[in-house]
Structure P
Amino acid sequence: MEKAKVTTVQNEPAAEGREAPERKPAVELIGLTKYFRSIPVNDNIDMSIYKGEILSLLGENGSGKTTLMNMLSGIYFPDAGHIRVNGKPVVINSPKDALDLHIGMIHQHFKLVDVLTAAENVVLGLNESFRLNLRSVKREVEAICQRYGFEVDPDKKVYDMSVSEKQTLEIVKVLYRGADILILDEPTAVLTPQETKRLFEVMRNMKRDGKSIVIITHKLHEVMEISDRVAVLRKGKYVGDIETAKTSPQELTDMMVGRSVSLNIERPEPHDVRECLRVEHLSVTDADGVRKLDDVSFKAYGGEILGVAGISGSGQKELLEVVAGLQGAEPGSVVIYTDRDGRTSSLIGKTPMEIKKLGVHLAFVPEDRLGMGLVGDLDIADNMLIRTYTEGGGIFVNMKKPRKLAEEIVEEFEVVTPDMLTPVRKLSGGNVQKVLVGREISGEPSLLMSAYAVRGLDINTSYTIYRLMNEQKEKGTAVIYVGEDLDVLLELCDRILVLCGGRVSGIVEGRKTTKEEVGLMMTHVGAVRAE
């Protein structure tokens, strides 16, 4: 496919009778190539980033977006090609080299020290004098915040910060180091709609100040809202770029995938519903004495998708972990599972192995993919074995079935991997999620719980997950779907349980509610609706 014509976007309209000045590129990537185990992850890529623009970088999982930006930020060194910054050829061997060239990257996983304050994190690692003047650092942090509209308390410890505060601190940190070119990798993945709106305002302020911003994201509605231009990668190659104002989500999706993809989520009407899970008066307190869930009650039915909405940290994680046997609960909490034959089992106080021995067909896609879902040092087939290793007899493990399942998942979900022996920790985040979701669904569960199943996934794979969720629903499975995208929750789910601060603020019909109503309920402002 030919590269799309490169177009430029003017920040300010030209005065009448005069041509708008041609913008100059802040960064030029010329023939950039990177191999992993002889496979080209980035293949001869030519791309420019202009001064004073917001560029969205799109592509399916494994298309090479993060690898490309990691070369620009000094984490990887290209195997071929070169980079120009402000028209001059440069060599970037390390993140320090990138910062010296005023390039900073904010990664999905924050690089902060929890026990230090915001100001201490900002100067950590810099060649400051032995007698560090923290008062001066605080003043400069406050000046940066005032200039761009950030909200950061320089004296606040990182462990006391919300996710959005940590992300804000990461941005302030690179600005303090003099970054004029900022790369944000999936910056809204764990933000609420309100936090995303504030972040976008800050990004616009930075753009007006002449900063160049690259945002890697899979959320097309955000691409359309915030970016000036969109560049698309597909299977390691540069497809082209286009002005955001001259394109549509459908066109961008087709560019990413290479074929037409439907962006409609099917939602069949529930039929033959039955009670599968009953939760009553569920309360959970963590090791520090903090109440994570407070008197939560609801039912989940086979043949429906129950969505769970809430600001990050509202108890979603604890709710699923209690049902899965990974978390304890307060006395008086009730969790009853009912199988397809009407037999009931109490899950409170049971371990995952005890729950399995009860005959409970439960599948769980946790939020922590590598920490809890998969073993990073094992390959895909070995990770398939984790669910079934207790089923065999004798001392020898039969790998035939896990290998076949691994091959099926790689094919159906289009998992990008050098080979079947590659440890899953070496796969991109989206491909790790594909392996995990594929494994859990393959067990034909009667109760399927997923926490942020499409976080970090490209559009094509996300819609594959939505289709699989609906297929499970049609088979009579009770699906509990914890999500952060309210548009998807309203389009996919039959009912939505809304949590706020560990309490149920309402249960609403997915077909009848609005995003505004659910958003208000997430902050406990909206009216509470009964089940």
Structure Q
Amino acid sequence: MQASQNNEVYAIRLEGISKRFGNKIANDNVDLNVKHGQILAILGENGSGKTTLMNVIAGIYFPDHGKIFVDGKEVVMKSPKEAIKYGIGMIHQHFKLVDVFSAAENIMLGLEEKEKYSIKRCEKRVSEIANQYGFEIDPSRKIYEMSVSEKQTVEIIKVLYRNANILILDEPTAVLAPQETEKLFDVLRKMRDDGKAIIIITHKLHEVLSLSDQVAVLCKGKYIGTVNTAETNEAKLTEMMVGKKVTLNIDRPEPINRKPRLELSHVSCVNREGTKILNDVSFTAYSGEILGIAGIAGSGQRELLESIAGLQKPEGEILYIDPETGKTEDLRSKTPMQIREKGISLSFIPEDRLGMGLVGNMDIVDNVMLRSYRKGRPFLLDRNNPKKLAEKIIEDLEVVTPGVSTPIRSLSGGNVQKVLVGREIASAPTVLMSAYPVRGLDINSSYMIYHLLNKQKENGCAVIYVGEDLDVLLALADRILVICAGSVSGIFDARTTTKEEIGLKMIQNKHQRGSDANG
């Protein structure tokens, strides 16, 4: 059907789109429509084919089968450049900007103009677009001087500058504070009212319900259906995604036998360029509680966890209090191996799951062995126990894999994360640090991870959880530490604080910080 009954032509209409990568079917005969003046949200579990489908629309992938119609006419798009010709622009989760260039220079990159290139003309046009939709941007400012939300603004204006009428946004709020998210939503609503068609991929159901007009659901590469947002809710959407009813509740048991386990005092850290990434960070993590860490991406969360794990060499003091003897050990100058040799059971689930947590070319058993290979005799490594543990992780966490001998790189991102989380938890840690452990996971798997973290808390473990979804942090954590530009801007009781209060501390200016850090 090319048009609706009232002869309205769709901005985008997909008919029987299929895309295969080797033996894996990413999209299986998908039909999809989106109108001008509409915001369509795309939902689906990890690996359901959402991003692949959007990459097909954006000209990044060429479909194996199916047709694409733009404004009622069939088109063939073999590149993003061709997609732009048809008014389609995609804003990716990971920005594609040149840091040393200004906003205007990045926006002009790749443009073919009849007139001579003019930065002044570009800056003027950028300001006009910003004023039209309510963006805040300085066209002459360098990218490396910008916040994450400002960089995202540059990416959006870049496609608008090329006259895009159909915008695709992949997880646009993943790295934004609530206040920045609401600003972005206001801009998207103005674009919708201006007649643009907007497609947004997000895992956050509350954002789907507050922003979109319709929701399309994919499951295992297949199109399940499209519903009007006003006629659905979180439970119904979740059931459509996973094919069964899922209880979306995070249990938060009260801390039991809460005692200091980690004490950080005046911890600072610089990167290779000499820039201070952490600045005078002090806090205490307790056994039997989950300490959530909130902050805009790049605020120092990664460096903080790596400093505790022995992967950075910070200044200050990082004291570990032994739960058995009560004795303290300064971890600041110790390597991860030295920490382990001291008998300190510290587990770290890093943000970079393949680059730092696991080895892609090794199978699941070998990756499990990375924690225990030194326990075997020289040249005679024990593979029996790691194999049993790998099988248990696959069963307990429902890892989708042909078997324990499958290379990690062959698994989807969500299943890779399950293997990493399972391995670290299996070591029965007294301190468990996790950076974005549910990133890329579907809803069902995410709640499984929340349950595992709560189990560690009940076992007396001190859990430090870095997350990007404030609703989850508020429901899961006992306390929330907010980090802004490398400094602690506040510590809150998760049971009594609000998302707005946390969000303000995530983006507060440097001159406002100081006394709040001891909250």
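Just checking, which of P, Q has the largest value of mean count of other Cβ atoms within 10 Å over residues 70-77?
That would be structure P.
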When distance in nm of label points 7 Å out along Cα→Cβ at positions 62 and 422 is calculated for structures P, Q, the one with the largest value is Q
Working back from 19.2 (mean count of other Cβ atoms within 10 Å over residues 222-229, computed), options P, Q, answer is structure P
Among P, Q, structure where Rg and Dmax of the Cα atoms in Å as derived comes to 24.4, 85
P
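Bear in mind these aren't lab numbers, they're just calculated from the coordinates by the rules spelled out. This structure is a prediction, so every number in the text was calculated from the model and none was measured. Cβ atoms are built from the backbone, for glycine too; each structure is taken alone.
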